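In what follows, structures are represented as structure tokens.
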Structure I
Amino acid sequence: MLSLSVIALIVGALSIPFAFFALNGGGVFLSLIFALGGLVLGALGILRDPERSGLALVGIACSVLGLIIAIICFAASGCAICQMQAALRSIL
């Protein structure tokens with residue numbers, strides 16, 4: 001059976017590629033679910049399974065990285081939309 005630390009590592013690692021779904025705006029919720037889930041599972045993994053706390057810490061680190069990437073991608077997609085609207089106004 002998988003421990004919470006291993007699950008936190010898997011979910012945290014999945015949060016990094018799913019963070020790039022935030023570039024289309026609506027995908028930010030999916031990336032936030034993975035990132036926050038990895039954080040919670042990592043914290044629980046550290047508390048319940050001290051032998052595998054290293055895996056939980058790596059899962060937390062991946063989740064934080066995925067969260068940062070998601071925020072940056074979401075902000076970049078918002079900036080791109082504003083620039084596109086300004087370009088369309090200048091053409092029309």
Structure II
Amino acid sequence: MRDHAAGKKVVGVREVVREVKPPRPMTKTDIAELRRRLNVSQSAFAVLLNTSAATVRAWEQGTNKPSGAALRLLAIARRNPRALYLD
């Protein structure tokens with residue numbers, strides 16, 4: 001807010017929406033392959049994603065699909081799997 005009050009241009013929602021594309025949906029195969037690339041179990045993958053093992057299992061079985069923040073995090077991990085290990 002200080003930048004805005006000082007007359008500096010700040011990036012707003014409209015600019016972000018124009019620049020950032022939504023992540024593409026991931027199939028159950030995509031998710032399982034990403035987990036295998038990391039060489040972790042479903043439970044360990046769940047910990048890295050801050051979700052439950054049941055959720056990861058449902059994604060990999062195709063009974064549920066990731067959306068929202070989970071899909072964004074999976075998209076980041078797909079490009080840079082080591083990003084899941086950052087604190």
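One of I, II was used to compute semi-axes √(5λ) of the Cα gyration tensor in Å, and the result was 32, 15, 11. Which label is that? This value belongs to structure II. Which one of I, II has mean count of other Cβ atoms within 10 Å over residues 35-42, as calculated from the coordinates, equal to 22.4? Answer by label: I. Which of I, II yields 11.2, 35 for Rg and Dmax of the Cα atoms in Å, for residues 19-58 alone, as computed? Answer by label: II.
A value of -29500 for helix-only ellipticity at 222 nm (-39500 (n - 2.57) for each DSSP H run of 4 or more, over all residues; to 500), calculated from one of I, II, originates in structure I. Once relative contact order in percent (Cα under 8 Å, 6 or more apart) is evaluated on every structure in I, II, the highest one turns out to be I.
Laboratory data are not the source of any read-out in this text; all were calculated from the coordinates shown. If you're wondering where the values come from, they're calculated on a predicted model, not measured in any experiment. Cβ atoms are built from the backbone, for glycine too; each structure is taken alone.
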